[in-house]
Every structure is written in structure tokens, then in C-alpha cells.
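Undergrad: Please go over the structures that come below.
Laboratory data are not the source of any read-out in this text; all were calculated from the coordinates shown. Owing to the predicted nature of the structure, the values given are computational and were not obtained by experimental measurement. Cβ atoms are built from the backbone, for glycine too; each structure is taken alone.
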Structure I
Amino acid sequence: MANTAQARKRARQALKRRAHNMSLRSRLRTAIKKVRKAIAAGDKAAAQAVFQESQRVIDSIADKDIIHKNTAARYKRRLSAQIKALSA
């Protein structure tokens, strides 16, 4: 347990930050799942529409440093490739 007032405050702040980051990460996972579900359904137009929405979420969470920018780019690239493969 933290002994100084400063350490106690930092522990409180860390708990708040962790809870906030977890909720953002959950939003990210939900957005990705929605796109994957649309891809699994096989409807390319619906998948593209959901992908457009999820791109905003992915970029926003990368901007907040919850995930690395390259990780965000990788998610978007892979989802985009799966959507393109639907027409083939």
C-alpha cells in the first residue's frame, strides 16, 4: 500500500485511468466484432458501412494511445482486405 499522500493520489489516479482505458478498449473490440460479423454475413455493402464507422473508433482510440498507431493500421488493413475478398 502507498505510504505517502502523493503515492496514494497516484494510485487513485491509476485506478481511474485503468477503468477509462478498459472501457475504450472494449469499444474498440466491439467495433471490430461488428465488422467481422458483417463480413461473416457476406453482405459487402453492409460490411463497408460498418467498417466506415469502426474506422473512426479505431483511429480515435489510437490517437489516445490506448493502442499503437501501427496496431490500428493493421486492424484496418486486415478488415479492409476481408471486405475486398467478399466480392471475389
Structure II
Amino acid sequence: MITLENIQIHELVGLKTMISDSPNKQIIGLYGTIVDETKSMFVINTKKGFKMIPKKHNTWKFHVNNKETTLSGTLFEKRSFDRLETKI
């Protein structure tokens, strides 16, 4: 089960997310559902369509079990199945 404590090793597809900080000020506040991910990108379904956003250099807010957490994108810079081997 995905929790705030183990989120960084889980599959993130289906989670609600928002970019809370980024060097690219135009994407701060972008909100949507993660529909796919690669080693370095999240694909997010937003109100304005699908957006491919780099994981690195962005700070992500995730909603899990009616709670939220904010994490650096550098924690997710692996493919989802490679993160399973990561120790928390």
C-alpha cells in the first residue's frame, strides 16, 4: 500500500500531483494526474491536456490517502521499477 513514508519507491501513475516549485516559473501550480512516467519525465493529464514535465529541478506535491507531501524530483530520477530496489 502506498503511504507518505514509502511514496518514493512506488509506482506513481494515478496519483494527483502539483508542481510547487520550479526554475520554470510558468509551470508552478500545474496540477493533474500522473498518467505515465519515464526515467526523467512525468506525463501529467491537466485541464489543458497532457504535459511532459521533467522530474529533476522541480518540487512535487503529491496527494496520498487524503494527505499531501512535497518532495524533490531528484528522488524520482529512476524508472519506477528501478526505484523498487531503493532503500528508504
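Undergrad: From which structure (I, II) was Cα extents along the principal axes in Å calculated, if the value obtained is 34, 26, 20?
TA: Only structure II yields this read-out.
Undergrad: Determine which structure produced the value 12.0 for mean count of other Cβ atoms within 10 Å over residues 18-25, calculated from the coordinates; the candidates are I, II.
TA: I
Undergrad: Determine which structure produced the value 1.8 for distance in nm of label points 7 Å out along Cα→Cβ at positions 58 and 74, calculated from the coordinates; the candidates are I, II.
TA: II
Undergrad: Suppose you compute helix-only ellipticity at 222 nm (-39500 (n - 2.57) for each DSSP H run of 4 or more, over all residues; to 500) for every structure in I, II: which one lands on -30500?
TA: That value comes from structure I.
Undergrad: Which of I, II yields 2.2 for distance in nm of label points 7 Å out along Cα→Cβ at positions 42 and 66, as computed?
TA: II
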